[in-house]
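Below: a set of structures, written as structure tokens.
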Structure P
Amino acid sequence: MVVASSPSDAGSLVAVAASAQIDPSATIGDGTRIWHLSQLREHAVVGSDCTIGRGVYIGPGVVIGDRCKIQNSALVYEPAVLEDGVFIGPAVVFTNDEYPRAVNPDGTPKSADDWHAVGVTVREGASIGARAVCIAPVTIGAWSLVAAGSVVTKDVLAHALVVGTPARQVGWVGRAGVPLFEEPEGRWTCPRTGERYTEIDGVLSEQGR
């Protein structure tokens, strides 16, 4: 790693591996570390105190919040948006084309003008496990957890734990990422932090300790 100025802000120091490819129009926040062979495309925005692992691809115009961790070989295609504190595991893929084709019906190669990109939105604190695939357009709710290897084809509720192909909800998780214990009358408790939650009509709300 080398310490260098952000391409878009000469006063902002970030740690960037020499083999990383950073477009001059990309924006990188203070304290962010970008490892070997990663690529940030045009106008991508990465917040402060993030870790971008080896071989990560971040597409044009993708927006990543503060304190995010994107692990090795993840592919974050535009127009994805990640809020603060998001975890993306190794080899996770975000798609951006609902009806992918290399050519048009007449056989001509498709260009950027021949399709409409759709994105994945990941809300604050959510985690997506290794090799999961998120099929855009979907929203991953705040503090939810997508299990490794899952294929997400529909929106994920805040605090939901989803697994499988296609991903289905099997429980709830708290801010610590640990499955919650169910108590009577729709109440849930985090065994690690003691935080309490209430479930009403399939929606979980935080109640504090």
Structure Q
Amino acid sequence: MKIKTLPLGPIQANCYLISDNDGNCLIIDPGEQPEKIVEAVEAANLKPLAILLTHAHFDHIGALEPIRNRYDIPVYIHKDENLWLRNPELNGSAKYPMLPPVVCALADKTIEREGTMQVGPFEFEVLHTPGHSPGSVSYVFHENRFVIVGDTLFRQGVGRTDLPGGNTHQLLTAIEQKLLSLDEDYKVYPGHGPKTTPKDEMDSNPFLNGF
């Protein structure tokens, strides 16, 4: 399995292209610059099957409609944030008057519970990891030993909790119980910045002292 990281937009949110040896592809968090996503997909001859969203903040959904429409593929999001897709106040785009408000159609599929999901040939586990936002989720690909965590956990940092629905206790609990409980060598791919591992964050993340 291949993982392509595309830092997009003024906040450099990471969009991920997850592909298998047959060229099937999942697009995770198409945040901005749809032309760059299309260029990367087509340069590698990938066949997008779905868009997975870790959460509904504007910097992770800004290119959602162009990508959904180009490839005619379903969008998945946690049920607690489906309505955020069309609400600039909730998705945060209204806070930045220099940017156009982000208003998307609702998702085709809502994630109702944790557990195993199958999209085409891809099988992964969905973990509900709230705190940065109520419907934040992480996608764990156990066979290949990596997890896409959105803005829940970063290298040397954690997600902010001062946005609508944020909750510091929920965030730290989700990190401790669901992300740091993964095997130490799993690769953790965050919504911004470089990848890390549970071991590295337990050892040196200043926000997680004592975990």
**OP:** Using the calculated result 13.5 for Kirkwood radius over Cα pairs in Å, for residues 71-142 alone, pick out the matching structure from P, Q.
**Re:** Q
**OP:** Rank structures P, Q by FRET efficiency 1/(1 + (r/R0)^6) of positions 79 and 191 (r between Cβ atoms, R0 = 25 Å, to 0.05) and report only the one at the top, that is, the highest.
**Re:** Q
Subject >> Identity of the structure behind 2.5 (criterion: distance in nm of label points 7 Å out along Cα→Cβ at positions 39 and 167, calculated), options P, Q >> reply: P
Original post:
To which of P, Q does the computed value 1.03 (Rg/Rh (Cα atoms, Kirkwood Rh)) belong?
Top reply: P
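Looking just at FRET efficiency 1/(1 + (r/R0)^6) of positions 87 and 183 (r between Cβ atoms, R0 = 30 Å, to 0.05), which of the labels P, Q belongs to the structure with the highest value? Could you put the intermediate results ahead of the total?
Values: P: 0.65; Q: 0.20.
Looking at the calculated values, the largest one is P.
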Original post:
Given a computed value of 4.1 for distance in nm of label points 7 Å out along Cα→Cβ at positions 23 and 175, which structure among P, Q does it belong to?
Top reply: Q
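For the read-out helix-only ellipticity at 222 nm (-39500 (n - 2.57) for each DSSP H run of 4 or more, over all residues; to 500), a value of -4500 was computed from one structure; give its label from P, Q.
Numbers: P: 0; Q: -4500.
Checking each candidate, the match is Q.
Comparing structures P, Q by relative contact order in percent (Cα under 8 Å, 6 or more apart), which one has the largest value?
Details: P: 9; Q: 14.
Largest calculated value belongs to Q.
FYI, it's all coordinate maths here, none of it is from the lab. Because the structure is a prediction, the values reported are computed rather than measured. Cβ atoms are built from the backbone, for glycine too; each structure is taken alone.
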